[in-house]
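Derivation of every value follows stated rules applied to the coordinates shown; laboratory data play no part. Everything numeric in this text was worked out from a predicted model, so none of it was measured. Cβ atoms are built from the backbone, for glycine too; each structure is taken alone.
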Structure I
Amino acid sequence: MNHEVAPDHAQALAPPVYIFGAFLALGVIVDFLWPVWSLDLSRRGLAFLGFFVPGVILARRTFASFKSTGTSANPYASVSAIIRTGPFAFSRNPIYVAMCLIHAGVALGIGGLYSLLALVPVLLIMHFGVVLREEAYLERKYGAQYQDYKADVRRWL
């Protein structure tokens, strides 16, 4: 008989920061090789600040929430608590929202259409390869407690 026990982590397809980073880097390279459009410098600066800075602030607050509850942000580590405070009170995935804002800020800051469009496959990979796996793991581990959280708080915003 095979009595495999599911690992005590989400089994994400890849570390989210690698997913975002790889697609952003690819988009930036393509934007520099084959530029399609560009905002003027002042608009690029405003767009960068308008997305990147809130993304960094949200990321810092999210990591502070992880630290204060003593649980890990690593998708390959065991989760020791469901966080319902701070950024987790309005999004079940605030760190991924932060990464989207940072990605969009960089893309708009360089005036890169391909960099911005790279968010589409990132979001698909994140949804199917990371988020759904994390949700399945948390439902296995926390059951009704996590289902209540899902009912109260949106996945993204």
Structure II
Amino acid sequence: MEVILSSDVKGVGKKGDVVKVSDGYGRNYLLPRGLAKEATAGNVRQVEVQKEKVRQQKETELVEARMKAQLLEGKHLVYVTKAGDNGRLFGAITNKDLAASIEKEFGLDIDKKKIEMKDTIKALGEYEVRVKLYPNVSAALKVLVKPEE
């Protein structure tokens, strides 16, 4: 019996795969639990159309991520903030602050979770921050923290 998997099934295949299983396993386990549906010509065609839509969507997301990376790569964000005599900031600059600054400066909506920092910025100086926009697509951004005068 051939079935199209509706979700990942360990030892059988991944969602969307057309697999051949024994009749009993298909009828008594996969179909009643909604893990698969029969591989009719219409269902196979429907799965192929869905896979194509997903592929096109991923391709579009990748192109958008590369465009954002080009916009951000090598750019500088400058923060002017209060600091003590020893160069320590009153407060800290977090990835949430950086996301807000990127939106304000460049008009890009970046999720704060995609901004990689070793730790929050707590001192004056220049820092490099990576922004992961998509798997294997990231941009380096320089953050310059200056004292308020």
helix-only ellipticity at 222 nm (-39500 (n - 2.57) for each DSSP H run of 4 or more, over all residues; to 500) computed as -10500: which structure among I, II?
II
If mean count of other Cβ atoms within 10 Å over residues 10-17 is computed and equals 16.8, the structure in I, II
I
Which of I, II yields 4.0 [distance in nm of label points 7 Å out along Cα→Cβ at positions 42 and 114, calculated]
II
FRET efficiency 1/(1 + (r/R0)^6) of positions 18 and 122 (r between Cβ atoms, R0 = 30 Å, to 0.05) was computed and gave 0.05; which structure, I, II, did it come from?
II
In terms of distance in nm of label points 7 Å out along Cα→Cβ at positions 34 and 50, which of structures I, II is highest?
I
As an exercise: distance in nm of label points 7 Å out along Cα→Cβ at positions 66 and 90, calculated from one structure in I, II, equals 4.7. Which structure is it?
II
When mean count of other Cβ atoms within 10 Å over residues 106-113 is calculated for each of the structures I, II, which structure yields the highest value?
I
If relative contact order in percent (Cα under 8 Å, 6 or more apart) is calculated for I, II, the one returning 21 is structure II
Quick one: P(r) over Cα pairs in 10 Å bins from 0, in percent came out at 10, 27, 16, 14, 15, 11, 5, 1 when computed from one of I, II, so which one is it?
II
